[in-house]
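Values in this text are rule-based calculations from the coordinates and carry no lab data. Note that the structure is a prediction, hence the values are computed from the model and not measured. Cβ atoms are built from the backbone, for glycine too; each structure is taken alone.
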Structure 1
């Protein structure tokens, strides 16, 4: 595998490469990353640690390094979060704003495919819970 090509990297690593900001965001276990129904302006890729997602105060997923989340706020005009994200462990996150997200999707189509795959797997898991 060619590690220098963003098209061959996982979604979180691609987020890190294409993020405009040079800093990463660090959260301690228990920190709220964002809250459901609040406006959001970035998506996240987990570089290290775990994040739990909650809807209506019910845990719906535990995400690990390599996963991405928070994309809804970038692809819907209202920019609202559809879940609450809380750091389950200390974690390091890369992030992209809307402009960089669109650029990344355009420049690395495999990133878009991997993001869709991630969300599809999450949806399948939620369907099994019902």
Structure 2
């Protein structure tokens, strides 16, 4: 993505975020599939000692933005974690199917989703 296009998108994302915050819009969970090469990173492996080979490597986050926009933000390096920026492959919202985070606040929902995916054998990173 070229600098000019990136700057234009950042301004759009900021405008959307301010509008969503004014409406007190609830934050949404999202999952990004990571390239399995991320398993070569010691820090990532140490957080996923119970990873089951063949299961997905993922990044879990929560956003006020549309999850597709948030994925683009990560890839553009805008307010993003290093793992989805470098290893992010695609948005994988289907991995949330079956997760029940009702009654939890936003921060607890994100952590609960990460734990739920780890319990299934996925390698998970969340900030």
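Consider the structures 1, 2: one of them gives 1.8 for distance in nm of label points 7 Å out along Cα→Cβ at positions 79 and 119 as calculated from the coordinates. Say which.
On the way: 1: 1.8; 2: 3.1.
Of the structures listed, the value fits 1.
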Work out the source of -0.54, -1.31 here, i.e. which of 1, 2 gives that when log10 I(q)/I(0) by the Debye sum over Cα atoms at q = 0.13, 0.22 Å⁻¹ is computed. 2
Comparing structures 1, 2 by FRET efficiency 1/(1 + (r/R0)^6) of positions 71 and 103 (r between Cβ atoms, R0 = 30 Å, to 0.05), which one has the largest value? 1
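Determine which structure produced the value 14.5 for mean count of other Cβ atoms within 10 Å over residues 31-38, calculated from the coordinates; the candidates are 1, 2. Mind dumping the intermediate values first?
On the way: 1: 14.5; 2: 19.6.
Clearly, the read-out refers to 1.
Taking -10000 as the value of helix-only ellipticity at 222 nm (-39500 (n - 2.57) for each DSSP H run of 4 or more, over all residues; to 500) derived from one of the structures shown (1, 2), identify that structure. Don't skip to the end; give the middle numbers.
On the way: 1: -10000; 2: -13000.
Comparing all candidates, it corresponds to 1.
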